[in-house]
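In what follows, structures are represented as structure tokens.
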Structure 1
Amino acid sequence: MLPDVQNLIELQKADREILRLREEIAALPKRVGAIEQKLAGTKAGLEKAKTAIKADEASRRKYETAITDLQQKISKYRDQSLDVKTNDQYKALLHEIQFAEQEIRMQEDKILELMVNAEAREKDVKKAEGELKAQTAEIEKEKAEARERTAEDEKQLADWNAKRDAARSNVNEDLLRQYDRVSRYRGSGISEVREQKCLACQVMLRPQTYNEVRTESKIVVCDSCQRILYYDPSKDAPTEEVSVTRRRRAHPKFEASQAWYYRPSFDNLGEVFLAFINDHGQSSRRMYDAASGRRIGDILVREGEYRLGFPEDISGDAIRLNGSWSEADLDEWGELPTAVLDTLQRDLDMARAESGPRAHATAVHSEHPAAS
């Protein structure tokens, strides 16, 4: 890797760590502030609950004072009733007494209601006090951790600043200006290339550009994002050795009523496939061009099964193949379908591979027969 590129990689690493540390240092006070804000809310809730209790106590004292005043009025009215001369005066005093007693009952109901509310308010106060205590302990812990973390971050920040300065001092000035300019707008100034792609902007590179980055013949800049490009061969996916297991070829059955053969050269027609079908003491032969699958000539029919009827066609360099399609289909096809032709060709390839040198020797002999 080019020295300037290696130093830029180190520079970008330092820049990213410095940014991370600065953001973390700035975030710690915000996190503590959020806890303190929550703590302030708990304190306000506690003060509100205590204020409500005090207000209830004041109201209760007011109602109790009112009851005392009403009781004194009732006593006074009763004393006056002893001195009245007429029934009307007596009834008037009795009415005042009843009214005062009714007011007393109303005040007592209000006091009872305050007593019931007091239980709930006491629970609110205890709950708020518990939350305040827990949150106070939590914020003190957070503050201590924040101070420790900030001190550690500032120490690391000083180290990374030193590394950054060292990396910058070892980079060509023009290249450094390119890095700074792109970093300012895009957040990074150098990008790795992998699988012919700039990993920063995800744009495919031209083959020539990709090769220049891989060979490290010069500094290369991404045409899309203007970042300086580099290639790290260690990041490439390892090449795994693929173990290919050859599938064993199924051999045609000797007694099959249909048989296919391949002839590399047949009656000056070139490569052909021959299809034989046995049917009720007779056998038929169909011939197809091995390259195109086109049927050649007419269907020949002879007495006896095909080994007796066409012995000259299946001797010498003939290769027996797998294949079985209905006679109706064969009669309908003017040429073999691609799928059938591919099946025969694959089986031929496997038969040749299976026979190995023997097949090669046979082919050579057929092409260059010995002089008699």
Structure 2
Amino acid sequence: MEKRRKALSRTGNRLRLISIFVLIAVLVSALALVSGCGARDEQGQAAANGKVKITDLAGRQVEVPVPAQRVVAIGPGALRLLCYVCGPDKIAGVEDMEKKQPIGRPYILAYPELKQLPVIGPGGADSSPDAEKLVGVKPDVIFAASLVEKASADELQKKTGIPVVVLSYGQLATFDDQVYESISLIGKITGSEKRSAEVVDYFKKCIADLNGRTGEIPDQNKPGVYVGALGMKGAHGIESTQAQYPPFKFINARNVSDETGKAGSVMIDKEKLVIWNPDIVFIDENGYGLVQEDYSKNPRFYQSLKAFQKGEVYGEIPFNFYTTNLDTAIADAYYAGKIIYPERFKDIDPARKADEIYQFLLGKPLYGQMAKDFGGFKKLDFGA
């Protein structure tokens, strides 16, 4: 009897120990679940209610839900960056201007269903956001690429009660570090961090590849090049150019317009182009018709330029539509490289490369449509 009592006592002790261990395990799991739920804010502290505080590109501290399930984009370029990272699935509405004239904007060509979404405002660089329509589509977050002033973003956030996150394309609207920061921020907020990192990495690899093919060529061994008829709030003729033109910078081309000492869009006198007398001229195909018209009126001027005399005039697909189409800008750089340094780009088929770029960023090969709309990568015939 005594042996049985002791045995029962030992069994009871074991059961109590097991119960204690089970209780500890449950508590540890519960603590881990509580500490791990939701995202973490910038200071690494657990965010309450699935929200985090981020710093946007205007330097504002904004609390946002993560991952955001419904988002909208307002202002030049915001929707494009969202499409690179998330595609169309989380987008709740679009600006009216995004529904009009889809040519020139590959993200609209890739995702035509965006044009069927509710309108959230007029859109355009000089328009004001429509708070009522924004609230109407019930987004979790408003991404804005034009409200660069803190006060404007704060005002819109106050009116709508919806977090406003400012994005930026940087000073030249092309591959500034702020573009990469914006893409990464979109990924963090929408739960697409892996994809956003892939997009940033892809851009950086393309630019490194372009630079690596041409970086060591001395300037004296490079032909002088010029790009004309660039769009700048509308179409322009051959006098419209750009210093520090991104596709030329990526391939270290000797852009004669850089002699102006400026950066960005420049309107030059035609006499200056005669002085520069570039070896190769590229024409933005959105302004090609204006150049043709001017050529018919003043062929002597154009034939005074050696690029026109030798037939070294080429078309490039325009990349500035509602700010910079980063995909087309990279594709233009590969084409310009093929023309300027044929030996360095002999492995590149510009049309196929363009399709590779569009496919990675937007899920569809779009060069054929872009070429249909504008002319594509080709030598231009002025009847010389």
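With respect to mean count of other Cβ atoms within 10 Å over residues 64-71, the largest value across structures 1, 2 is given by 2.
Each of 1, 2 could give helix-only ellipticity at 222 nm (-39500 (n - 2.57) for each DSSP H run of 4 or more, over all residues; to 500), but the derived value -21500 comes from 1.
Here Cα extents along the principal axes in Å has been calculated and equals 122, 49, 36, so which of 1, 2 was it run on? Clearly, the read-out refers to 2.
Values in this text are rule-based calculations from the coordinates and carry no lab data. A quick note: this is a predicted structure, and the numbers were derived from the prediction, not measured. Cβ atoms are built from the backbone, for glycine too; each structure is taken alone.
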